[in-house]
1. Which one of 1, 2 has helix-only ellipticity at 222 nm (-39500 (n - 2.57) for each DSSP H run of 4 or more, over all residues; to 500), as calculated from the coordinates, equal to -10500?
2. Which one of 1, 2 has FRET efficiency 1/(1 + (r/R0)^6) of positions 153 and 233 (r between Cβ atoms, R0 = 41 Å, to 0.05), as calculated from the coordinates, equal to 0.55?
3. Which of the displayed structures (1, 2) returns the greatest value of distance in nm of label points 7 Å out along Cα→Cβ at positions 273 and 297 on calculation?
4. Starting from the value 27.0: which structure in 1, 2 was Kirkwood radius over Cα pairs in Å calculated from?
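Readers should treat all values here as calculations from the given coordinates under stated rules, not as data from a laboratory. The model shown is predicted, which means the values in this text are computed figures rather than measured ones. Cβ atoms are built from the backbone, for glycine too; each structure is taken alone.
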Structure 1
Amino acid sequence: MAVKPTIPSGTRDFSPEEVYKRQFIFNTIRSVFEKYGYAPIETPTMENLSTLEGKYGEEGDRLLFRILDSGDFFKSIRDQYLSGSSQNLINQLTYGNLGADDTQQVVSQLQGIQSFREMALSDLIQAVSEKGLRYDLTVPFARYVVMHQNEITFPFKRYQIQPVFRADRPQKGRYREFFQCDADVVGSDSLLYDAEFAQIYDEAFAKLNVEVEIKINNRKILQGIAEVCNASEKFMDITIAIDKLDKIGLQGVRQELTNRGMSESQLQLIEKFFSISGNAETKISQALQLLSNSETGTKGCEELKAMLDFLQLSGNLKNDLIIDFTLARGLNYYTGVIYEVVAKSASLKSSVGGGGRYDDLTGVFGLKGVSGVGISFGADRIYDVMEEMKLFPATASKGTQVLFCYFDEVSQKYCLSLVKKVRDEGIAAEIYPSAEKMKKQLKYANDKKIPFVVVVGDNEMKSGKLAFKDMESGEQMEKTIDEIIQQLK
């Protein structure tokens with residue numbers, strides 16, 4: 001009996017129409033990246049776990065997809081952890097071609113062996129996998145910079161549009177495989193680049209016709225909050241909890257921080273930052289007062305102010321730019337300005353973009369003192385928003401523009417040179433494969449949403465005037481092939 005085919009949960013197939021729309025998003029974002037001087041690179045889908053682990057925080061590490069080693073992946077376990085008797089049992093499982101009952105018996109025997117039962121799960125995972133699927137594009141980029149540091153020119157501006165993988169719980173707007181569109185620059189600590197990324201977000205979403213809020217904060221301000229609370233050692237606990245504010249609410253954040261050992265007075269001080277309001281200048285002024293005893297926090301406020309000054313000199317943004325001191329970005333590597341972009345009108349209120357500055361990221365790979373800043377567009381969520389809001393232009397899903405139909409073998413041969421001439425002009429064209437009933441050929445055009453049809457018969461071949469039909473309006477005209485090409489172009 002044939003097994004019904006499925007795909008892994010959290011992954012998707014895409015129809016031609018969906019792919020055209022996705023390409024519209026990618027091409028729009030790509031055009032903005034290149035306009036600002038960013039060049040494309042690509043990195044492998046797989047990275048060594050040593051590259052990935054420890055870069056995304058405790059929760060991020062749990063979401064890494066680890067890849068089982070090929071070949072005899074039990075060998076290292078046998079050599080390092082297992083006794084002779086358990087090695088024999090493993091060999092039976094691996095090479096013995098056992099039936100179900102025998103397999104269960106061997107497994108039961110293994111479970112009874114002390115050394116096998118006491119093996120830590122982390123040791124087991126480490127022993128059988130040394131590679132993982134990339135979690136994002138930023139850490140692989142940092143690895144790339146270190147490996148190619150003698151070949152690239154600094155500041156190095158790159159963009160990358162590739163899929164990433166997270167072992168997350170699938171839900172609406174959250175997938176296990178999804179595309180990211182990243183741009184980063186490394187080799188400069190100039191805040192001009194931080195301002196430039198706000199401009200890139202603004203311009204790209206304006207081109208996509210998606211109204212967004214571009215939220216910014218600075219991780220140094222969050223460090224300053226921890227310092228003025230006398231809780232510097234709990235900085236990561238604070239940022240992880242604050243990062244969940246939209247999901248679990250203020251009381252949820254309070255409870256989480258209480259569980260992590262924060263006192264009531266510390267919580268009240270943190271909440272003062274949540275209540276800061278007003279325009280950007282007012283917010284920075286209020287934050288500076290609260291952070292007066294923190295050199296790190298003060299510097300974070302000054303960096304935000306400098307970034308805003310650059311933006312003011314560069315001209316007004318089309319979308320709203322909002323300072324949000326509750327914005328945390330839970331990833332470990334951010335050290336300065338951070339961004340989050342949220343679509344304003346969509347029912348799906350999750351982020352459609354985010355990023356920030358990471359002064360220390362390449363240092364973990366041996367290249368010290370290289371500052372970087374970058375952003376990411378969540379292409380799949382952007383797609384969902386644009387689909388919900390009906391924002392895709394008609395040209396976004398443009399495929400075949402014209403179908404050639406005919407009545408017999410003679411007219412079929414006549415069509416072949418016409419189709420080539422149309423294609424040579426860069427126009428997507430098809431010819432129906434056989435002389436079926438005209439109703440069937442036209443149905444094919446309708447089903448594929450091909451906007452125009454050319455019908456060729458004896459009269460058309462004699463006169464050179466082809467029947468040219470607009471499938472949406474139903475209007476049919478007589479045109480030469482050159483006239484048809486001009487209209488299609």
Structure 2
Amino acid sequence: MRVSLKRCYERSIMTNPLPCRPGWLLYDRNSVVRNLTTVLLIGCLASSLRAADLDGEPINYAKAPAHNAVARLQERIEAGKGKLTYEKTFGYLPSLLRELNVPVSSQMLVFSKTSLQQARIGPQKPRSIFFNEDVYVGFCQRGDVLEVSAVDPNLGLVFYTLDQKSPSKPVFTRQQDACLICHGSSATEGLPGNVVRSLYPDSDGFPILAFGSTRVDHSTPLKQRWGGWYVTGTSGKQTHLGNLILEDKTPPEQIDNSAGSNVTDLKDRFPLASYLSPHSDIVALMVLEHQAEAQNRITRANLLTRRALYDETEMNKALGRPENYHSESTESRIKNAGEPLVKYFLFSDEARLTEKVQGTSGFEHQFPQRGPRDGRGRSLRDFDLQHRLFKYPCSYLIYSTAFDALPVLVKDYVYRRLWEVLSGKDTSESFAHLSAGDRQAILEILLATKPNLPSYWKSGVR
């Protein structure tokens with residue numbers, strides 16, 4: 001095994017919460033290996049097996065060349081067409097954000113010890129995360145590396161580190177096992193993807209395991225979000241777990257975090273001058289949570305479909321069937337790959353807002369400007385923030401390269417199902433949250449802004 005047991009624990013602690021007795025149980029840095037060896041060994045072996053599956057046909061995750069924003073940047077640097085500039089305080093961070101077109105307003109600050117460089121993270125020195133629809137960049141104070149993940153159309157999420165201690169020659173190092181322990185685990189169905197969690201941190205930033213944690217996406221109620229994160233912005237009477245540090249043994253059900261909600265200034269919590277931005281924007285956090293799971297479901301649809309078609313090709317050879325024969329089993333697997341993506345794209349089960357949410361960094365004004373608009377000025381990036389996240393509840397990731405790269409059969413399935421819902425043919429409970437006006441507006445926006453839609457979208461006949 002290439003990853004030590006102790007490192008396995010440190011990097012998988014939030015993905016695979018361990019069984020523990022009730023009470024005040026913390027991550028004990030001195031005794032954890034002794035007490036939890038058996039459980040961790042099983043968890044690490046399971047993760048390794050999942051990674052091994054990814055490395056086989058037809059995915060070849062470890063060996064297949066990457067085609068994403070980071071790989072392209074490295075190519076530009078090597079060709080002399082791109083450049084990263086090293087700065088004393090932040091290293092390559094400002095230059096990298098500029099090269100990847102990642103807005104500083106997207107900054108979010110997490111102070112729980114739940115990542116690669118956990119020793120450098122805590123309430124007084126949170127880790128900053130920046131993102132756009134293509135990449136995520138993590139920065140720690142005096143960190144050895146920048147942590148970068150990029151959305152790859154063929155591979156899902158691909159992980160890199162950029163050495164902050166070598167200012168003369170920036171080189172992205174592609175990471176495998178260490179990152180997949182968390183990002184290719186049961187939390188992501190064994191596929192390389194995003195993991196966003198909310199938990200209960202102590203005064204040092206260590207998660208309190210006895211209190212559990214929550215996987216977060218747009219369906220998670222606000223009251224369960226952002227534990228272990230700093231949050232700037234207002235949400236009215238809607239409380240959340242942001243800005244919360246537990247100093248005593250108060251059980252979760254008795255915690256009142258009203259003082260941690262509606263915080264607009266973090267100056268009394270840690271030195272703001274050590275960060276590119278003084279914000280950890282609530283709207284950026286909400287967008288991240290939607291986007292992270294949407295990208296996971298795109299990856300899932302892609303890789304599961306490719307696996308199904310590969311298996312069918314092998315079966316057709318063995319049984320002497322035509323190469324293009326599709327069995328009912330394969331069709332069922334494609335449906336299983338595509339339907340969760342359809343539901344998530346259309347915000348089924350989205351947690352409703354009861355009051356206005358407003359950020360502090362300007363992210364909510366900048367983000368809508370990055371997407372296409374129809375002739376009436378409407379965009380899938382337009383925010384609502386009063387009753388739900390977006391004004392037109394269909395994911396902007398339908399424009400992404402990863403979506404466009406989906407295998408034809410599953411993309412056709414997704415397009416057909418989207419059309420059935422938006423045209424009013426499917427009014428089932430999963431899509432009851434969409435009004436007739438919502439459906440019509442989304443349909444019109446997509447017809448005006450999304451190239452290469454199936455012809456029946458325009459004719460209205462399927």
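1. 2
2. Answer by label: 1.
3. 2
4. Computing Kirkwood radius over Cα pairs in Å on every structure in 1, 2 gives 27.0 only for 1.
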